[in-house]
Every structure is written in C-alpha cells, then in structure tokens.
Structure I
Amino acid sequence: MTGITNPTEEYFKDGTWGWDGTQWRKAGLLWGYSDRYVERAKNESAAAGNNNLEGSTVPAGEVWVVQGVAVVNINTATQCNVFLMVGGEGYTLTEQVTLTPFIWYRFAINPVIMKGGDCLRAFFINCQAGDALYMDINGYKMKVA
C-alpha cells in the first residue's frame, strides 16, 4: 500500500477510493444512514367501501429503506394490501390479508428501497363507515445528493 498518505494521488480525493487488498479502486455508492424513518398514516373515520392510506413521499436527494410495515383496522374485519407507489403506478409488496379488528398485522417484506417521488400505500378493502385505519412504517433514510 504505497501512497496512502499522499494527497496528490487520485485515490486520496474525498475518501471515494478503497483498498481491495491488491490495489486502490474507486468505491461504488456508499450505503449510508442519515436518519430513521418512522411514520404513522391514519384515517380515524374511513368511508364505507375501499380506502387508501399513504405514507410520505420521498424527497429528491434521498433514498428511504423500508424495513417494516404494519396495518390495523380497529373496528371491523377487512382485507388489506400494501403497494410501492412509483410515478402513480402501484407495485404490490404484499399479498392480500384479512385483518382481525384491534390486531396489528405486520407484513413480512424484504427491505423496500424508495427514491425521490415514491411512497407506500395501504389499500383497505370492504371497510365500514367510521372505521379507524392505521399504517405504521419504519426504516431509515439516506442522503444521496
């Protein structure tokens, strides 16, 4: 490892190079952490029929990694799906599940990576008027700009 302290060498700049055991190479995107992502979306007086809950939209210059999603309908048994919303198009993250009133259902999802403009949506099916719906999301945020 020669030149490790020489600031005139290209690899020294901005800490964007790494030693692979044989030579210095330009590093890829560093997967980092800038903040936690914890959010509750709720509608405490749902309409009869189908209802959506949406999480916050990821701002430009950030990537959010979702590690967990849980949903509940406090009042009645309904069904629910969770979607990753990309440019207005929904991509299914979960199979439809039947919810038991007052019991939180935690979806077993792999980490979901969201970039600027993306969000999560829970789609509740066959609600009764006045149902209380909740979606909890957790993970972490990264700045990429």
Structure II
Amino acid sequence: MNRICGPAIVMMLAAISPAVGQELKEFNCGRNLERDGGLPQMVVDKDLHVLGQGAGKFDPGAAPAGTHIKSIFCARSDVVPGPNDYKVVAAGYPLMLFARDGAGQTRIAVLETDAGQLRLRSVGQAGFTPEMSQRIRAVLDASIPQFKAATR
C-alpha cells in the first residue's frame, strides 16, 4: 500500500484526461483509514479495484492493525458512478470519486446513504453539469433497486 494525502490526490489526477462519452476508467483506489482518536489518512491500495468488481459483495480487505476503514476513494476518468459502485455503500462505506473535467477542474463526489437512500453529492467548488446530472440520475435509478436488495 502507498500512503497519500489530500493534495497528492490532486497531483494524481493531474495526469488524468477527462473521458466524457468514453469508457469509464479507474486509475487508483484506496481506503481512508482512521486510528481511534486520530485523523483519517488516505492510503492508495494498488490491489483495490472498485470499478472492476464482479458479482458478490464489496470487500475492501482488512484494515491494518489499530485502524478502521472510514471510506473508499477512487480516481477515475469521470465522476459519474459506475453500475456496481452501490456495492461499496451497501457494504457500509461511502465512496469518494475524484475526476478532472475538460476545463482542468477536479470534481469530487461522494456516493453514500442519506436516511437509508442512495445518493451522490458534489463536494468542492466544481458541481455537476446538467449533462452529468442526467447521467448520474440514470445510474442511481438503475442502482437503487439493487442497493435496497443488497442492504436487506
């Protein structure tokens, strides 16, 4: 595992070119780890792949001794969730997505639950465009029935 902090995520994204209308690509994923009473630490895990997960439940792997997993994060070509991303949230972890847009802005979104409902919220200054909102709605509409079944 490689350790990285928030500013390093932005640097990691600098090499990512936006891929609107192209196949969704995942560049790196990791876990936000927290020690009791400590601050979360973002740790890239080259073996953690959210986008390519197949059938079954999401398994983030074991946290290192003395830590617990707060959330999962991925740097991708697009901030719109993939069709199986709901599995991360169903397993009990928010999923942070990082992507750069055509204007060079970093977009950050969090797939999570709100009162038991699956939702994606924008974090930071670069919100969702109307086109992105339509694509997000389509993914969420398709994921919600599966999410509900997975959390029963």
Structure III
Amino acid sequence: MKKTYYQHNQHEHMKTDDQLKKGFNIYGSEESHTIFITFFHNETETEDNIRATELVIAESRALLDAQGDGPYNAIVDTVAIPDGVRIVVPESRKRYAELIEDARVHRVAFLGTNDFVASLIGTIGELTNHPTKVKWFSDTEEAKNWLKE
C-alpha cells in the first residue's frame, strides 16, 4: 500500500487527524447534486496543511462515490477562517486540482473575502486541464447562480 505524503513526513509536532478535521466540514446534497466544503481554520504548518488536504479530498471522494454518477458541483467556503486563507502549500494546490479534474466534478465555486483566495483559485485553475471549472466569488448567491448555469 502506497504511503501518503503525511505518512512519509510525519513529525511529532503535527496535529492529529481529529484535530485537523475540526478545521473543516463536508456534506453533500443529493437533491442539488452539490458538495459543500466549509473551512474554519487554515493550517499554516506544511505537514498539517497537506494532511488536512488529504482528509478533505478523501471525504470529498467518499461523498462522490456514495452519491453515484455526477455531475456534481461544489461550494468551497473559506469565509469562516479568521483572517482569511493565507497558506495553501503547492502540494495541496496540486491535490485539489487533481480532485477538481475528476470527471464527476462539474464546477467548483470558491467563496472567500481576501485576494489570496482569488489568486489561489487562478493557480488551481491553471493546474487543471479545465480552468473554467473553478471560479472565485465573494457573494454566495452569485456562486449558486453560476453553478446552475
């Protein structure tokens, strides 16, 4: 079995999975074919940032698998993070881009209030072969309307 980045680079000062899971919430709506991901905390330590990404992706993929064929949209809400998103390490960006490239994922709307989120979305979009699948919004209703298009 292939080890994750986390297992290869685990340090004693790292947070546990349970601690990291308190920094986000994921749920799906079969009715609207939407996955909702809300972040409450931005992990600033590289290892924690990558492991949190692995956990988010694992839960997102489990929801996609459980809910059957797509297409599914996603709303990624970063508004609740105090001081906004400041760090998403390159390895995490690459992994999020891989998730967005999943054929079951139609569009991903990111909600955020700072310029870092907007630039992050541009970077993730460039890493995918489908940059039009991701867009940044500061308004929830605009995001929902874009997902319905």
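Summary of values
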| quantity | calculated |
| --- | --- |
| Structure responsible for -13000, with helix-only ellipticity at 222 nm (-39500 (n - 2.57) for each DSSP H run of 4 or more, over all residues; to 500) calculated and labels I, II, III on offer | III |
| Parent structure of the calculated result 1.36, given that Cα Rg over 2.2 N^0.38 Å, for residues 33-72 alone is the read-out and I, II, III the choices | III |
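All of the numbers you see were taken from the coordinates with simple rules; none came from a lab. What you are looking at is a predicted structure, and each value in this text was computed from that prediction instead of being measured.
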